[in-house]
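Just so it is clear, none of the values below were taken in a lab; they were calculated from the coordinates. Given the structure is predicted, the values throughout are model-derived calculations rather than measurements. Cβ atoms are built from the backbone, for glycine too; each structure is taken alone.
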Structure 1
Amino acid sequence: MLQPADRLAAYIETLSDPSKEEEAKEFLIVAQEKYDQCRGTQQTLNIAAQQAETASAVFSHYGTVSTAMLECIYDKVQKDFTEYYSFINRDDEANFEGKLSASLGKLAFDVDFYGRGRFPPGAYHSEGHQDGMGLCLYLALVKHTLGDGFTLAVLDDVLMSVDAGHRREVCALLKQKFRNTQFVLTTHDGVWLKFMQSEKLVQSTLSFGGWTVDSGPQVWNEGHVWTQIQKHLANDNVFLAVGTLRRYLEFTSTILADNLRARIEYHGNGQYDLGDLWPGVLAAWKARLKEARDSASSWGKNIQDAEALQIESKKRVAATKSEEWMINKAVHYNAWVDPQSKEFAAVVSSFQQLLQLMQCPNTDCGEFLCVSPIKGDKEVLRCSCSAVSLNLMPKKN
């Protein structure tokens, strides 16, 4: 019996060889199939090449447009950044310039260093200047990103390393350049807090007196100093009222001494009490008012306003009896040792009225008057809103 393979071989032997026509037909069928495949592949290749060319053009155009847009953003941000930083450092870096530029895999940020070239901020600038740069860059970026929508910002201890003079300029920057933005500022620095209050940067404050896991932070609402003093006197707690007034006057004296460019005896330990500061503040205040009067007279202008301010100032200073401190720095402490509530209320009122005379009467401003510039020749005694502006420069003959 034949095996299946043998039977298949026997069957094949019986088949006739294909004719030349059949071989040609089979060849043409296979050739047509391969030709169709070739044409299809070529067509796919052409489409892919066109798509690649289009994609390359789109990618190139996208790169060009995005680079132009980014450079435009960099230009706007660096312009605002430069303006803000120059504003808060106008005393010595009025010609400052910052530069944002695309670099390999990053954004390069270089700043001018007193005309000696551009370098990264950490190269030569102090920590205080870097803090100022960080705030200015943040403000510039958010302004560009949100535009008119920049209505709220939280700044958490952003000026710890910035000195008092530049902190004043930061206050002026936030008030002048961002009038429609509500700032929430947090700080551990009590001096900076009082500084913001005196410069009218903040309208209200909250102090945290501790916290617990169960109840969270303990909030203390800090009212106006004069209200606090009146509450102490109403409760017949003269001791607390005296302490509050003295601390407030010591704090205010540091601001006024700087604002008025007062001459204060230098202490190497940096400790100054009210007796050290207040007489110098009064002397500087009187000197600035006299300079304002003399300046107006030299220019042939009305001196009545300056004279009226001098007369009123003399009256209010006399009411505080502050001039007695010039003779004995301890006399004001001795006079406040054991007063009655009504007696001390009069002392409080006299100091309040005197300090109000040194402030801008505009309630939206209310700043203590400041000599500008802070170095060099004294040019003007004013507040930032310019509601009060007294020329200090006499006419040169």
Structure 2
Amino acid sequence: MTRLNENYLKLPGSYLFSEIAKRVAAFKEAHPGEQVISLGIGDVSRPLVPAVVAALHQASDEMGAAETFRGYGPEQGYLFLREAILKHDYLARGINLSADEIFVSDGAKSDVANFQELFARSSCVALQDPVYPVYLDTNVMAGRTGKFENGRFGGIIYLPCIEENGFIPQLPRERADMVYLCSPNNPTGAAMTRAELKKWVDWAAANGSIILYDSAYEAFITGADVPHSIYEIPGADKVAVEFRSFSKTAGFTGMRCAYTVVPKALCVYDETGAGHSLNALWLRRQTTKFNGVPYVIQRAAEAVFSPQGQAQIREVIAGYQQNARVILDALKQAGLTAFGGVNAPYIWLKTPKGLDSWAFFTKLLNEARVVGTPGVGFGACGEGYFRLTAFNTPQLTQASAHRIAGLKF
């Protein structure tokens, strides 16, 4: 009899966004012809910018000619892209890294999910609550948690991100081996300042912990005191891995390209206390389980860093930021309290008294024909909150804002 990995049975129900999709599909079937506007899943609506499209065409032509055709590429990513990333995102900010500390992948979600493989099953995990589900679910699958009871898994250190602390995680009293931090945050939209992030870097150094830092939304940062990279904090290269994505920065949700930075100074230890390079271990993992991102996609990603590409994606991001302002204004008109939407494309609102997260989801869908994400789907501390995204078109965002502003509570 073949046995399954019973850790999968610990996962409650279906994946959050699958459950939302099922409920929306059922509503549309019951209300044919009704226009339902999604401000739920964080998918982009604007097309790829011209500089990226031109690079895709050129790379496709290269793949069609014998002289320039390419087969398997380097699993870590082509040097031309890693050097462009290094120059634009790190060296330009005074951050000393090298190209071989950058690993190109098919998505930050994949990397965040896979990186935990490098740590012992007994490793203690700390993460924010509310939290992007992938951080938690992949550790459940790996067997690092106890049972799911009262909205939480045993064996996890939860870091409550609540209104009283500005939705910023506070340092835990216990030690953790791995700490997942996301700033600007999905789902709350909160962003850590330099001083707040320095506390975490110092704490990790003092405790021998590893920070897994998701900065997928750094392109939306407007605050002068909000770091774009954790490596802006001295000593972070010895305690942190950073995940970045082209998905929201350049509309690559359908293209699949991201990168992870694993500094060579970062070590993990075996049971004898001997240190091992996390960079070398991740390289070994990637060369074994991954064949790299397609050449045409990497050339398209390289174009993001060209002067034309930068100007074009800044315009797109500015459009999403304007959408966020429109949504925030509509929520204010409806008498709702909202957060985020300044350094991030996510708006985190407090549900009206008497409505929990899923009840608000139902009301918004039934009365406004607008879809969002129930906060409780991101963790126990998300109950009583709701997430909206700024990624729809300006026209549909305006339409949804008008509907939301007219709701009665």
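Quick notes on this one:
- Source structure (of 1, 2) for FRET efficiency 1/(1 + (r/R0)^6) of positions 31 and 375 (r between Cβ atoms, R0 = 25 Å, to 0.05), computed value 0.50: 2
- If P(r) over Cα pairs in 10 Å bins from 0, in percent is computed and equals 5, 21, 31, 27, 14, 3, 0, the structure in 1, 2: 2
- Looking at relative contact order in percent (Cα under 8 Å, 6 or more apart) for structures 1, 2, the greatest value goes to 2.
- Mean count of other Cβ atoms within 10 Å over residues 39-46 derived as 10.0 - corresponding label from 1, 2: 1
- Ranked by FRET efficiency 1/(1 + (r/R0)^6) of positions 127 and 287 (r between Cβ atoms, R0 = 30 Å, to 0.05), structures 1, 2 are led by 2, which has the greatest value.
- Structure (1, 2) behind the derived value -19000 of helix-only ellipticity at 222 nm (-39500 (n - 2.57) for each DSSP H run of 4 or more, over all residues; to 500): 1
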